[in-house]
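Structures are listed in the sections that come next.
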Structure P
Amino acid sequence: MSLWNLTKLATVEIAGDIFLKKYTSTNKLSYLFLGIGGYAAVVYYLIVCLRTASLLYINGMWDGISAIVESIAVMILLGEKFDNWIQYIGLILIISGLFLLKK
C-alpha cells in the first residue's frame with residue numbers, strides 16, 4: 001500500500017471538508033460544488049487504495065492521516081485551535097498509532 005495514495009485520499013477529503021465548511025458560511029455554490037468534487041475524488045482514491053490493501057488497514061491509516069493533516073490544515077487555513085492541551089496529546093497518540101499500523 002502506497003503511503004502516497006493514502007495521503008492523496010486524506011487530502012482530497014480535507015479539501016472537500018474545507019470547501020463544504022466555507023459553503024455553510026457563505027452559501028456560494030462554487031464552494032458546494034468544490035466540496036462535492038472533493039468527495040467524488042475520495043471515492044476514486046479509496047478504490048485505488050483498496051486494490052492494494054485490506055479495508056481494515058486502509059481505514060485505520062486513512063483515519064489517522066486524515067486526522068493529522070486536517071487538524072494542521074484547519075489550524076492554518078481556518079485559524080481553529082483545540083480547547084485543551086490534552087487534545088494535542090491525542091493528536092500525538094494518533095501519529096504514534098500510524099507508526100504501529102505501518103507495515
Structure Q
Amino acid sequence: MSEYDYAWENLHVAVDSFAGEGSEREQLLNALVSALDRIFPNRDLPPEIREDFEQMIKVVTKFRTVGPIGGYEKNLEILSDKAVSKAISEIKRFYDVVCSYRDPI
C-alpha cells in the first residue's frame with residue numbers, strides 16, 4: 001500500500017473520465033467534479049507534482065462562482081481549447097507519477 005493511494009484512486013477516476021463520451025471540456029468537468037476537487041496536494045500528492053497540480057487547478061477553477069458545478073462549467077466555457085487539452089495532459093502526467101509510487105502487483 002502506498003501513501004499516495006488516495007490520490008491514485010482519484011486520479012484514476014479522472015483519467016477514466018477522459019475515455020468517456022463528450023467533448024474534452026465535458027470530460028474535464030466530469031474529472032473535476034468526480035475526483036480532482038477531492039485531492040489536497042500537500043496531503044495527497046508526491047512533492048514533485050504538488051505545485052504543478054495546484055497551478056493546474058488554479059487555471060481550471062480561476063473563475064469559480066457559486067457552487068462547484070456551476071463554477072467549473074462557467075470556467076471551462078471560458079478556457080481556450082489549448083488550455084483544456086493542456087490540463088488533461090497534465091492530469092494524465094500526475095496519474096503516471098503517482099502510479100510510479102505504487103507497489104508492483
Structure R
Amino acid sequence: MEDKTMLITMRVIDFANPVIGTWTKPCDECGELTWISGIWKDKKIDRVVCKPCWLTKHKDEDYVACTNEETIQQALEVIRGRGINVTREEIIEKLEIEIGREVKII
C-alpha cells in the first residue's frame with residue numbers, strides 16, 4: 001500500500017496569514033480556503049484537510065502523524081512573533097495531546 005500525505009491545515013477564516021510565502025488551497029472535504037506553508041512548495045500532497053474537518057471526520061483513522069524540524073521551527077517563529085514564549089517540546093506535546101497520538105519527527 002502506498003503512503004498518502006494528508007496535510008492538516010488552518011482555515012483562512014480562523015487564522016491570519018501566518019508567514020510570508022504561504023498560499024491558499026481549498027479543503028478537499030468542505031471547500032473552505034486554508035493556508036499552505038511555503039515549506040510544502042514542490043512537495044507531494046495527496047489531500048488538504050482543514051483542522052475542523054480532520055477533527056470531525058479523520059482523527060480516529062489509522063495513520064502515522066508526522067512533522068519535520070522545518071515545520072516546528074516555523075511554528076516557533078510564528079508563535080513567538082505573537083508574543084507567546086513557547087519551547088519546541090511544548091509545541092510537540094500540545095500537538096500530541098490534541099491528536100491523541102505520538103508525532104514522528106521525520
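What follows is calculated from the coordinates using simple rules that are stated; it is not laboratory data. Quick caveat: nothing in here was measured; it's all calculated off a predicted structure.
Upon calculation of helix-only ellipticity at 222 nm (-39500 (n - 2.57) for each DSSP H run of 4 or more, over all residues; to 500) from the atomic coordinates, which of the structures P, Q, R produces -7500?
R
Quick check for you: by relative contact order in percent (Cα under 8 Å, 6 or more apart), which of P, Q, R is greatest?
Sorting by relative contact order in percent (Cα under 8 Å, 6 or more apart) in descending order puts Q first.
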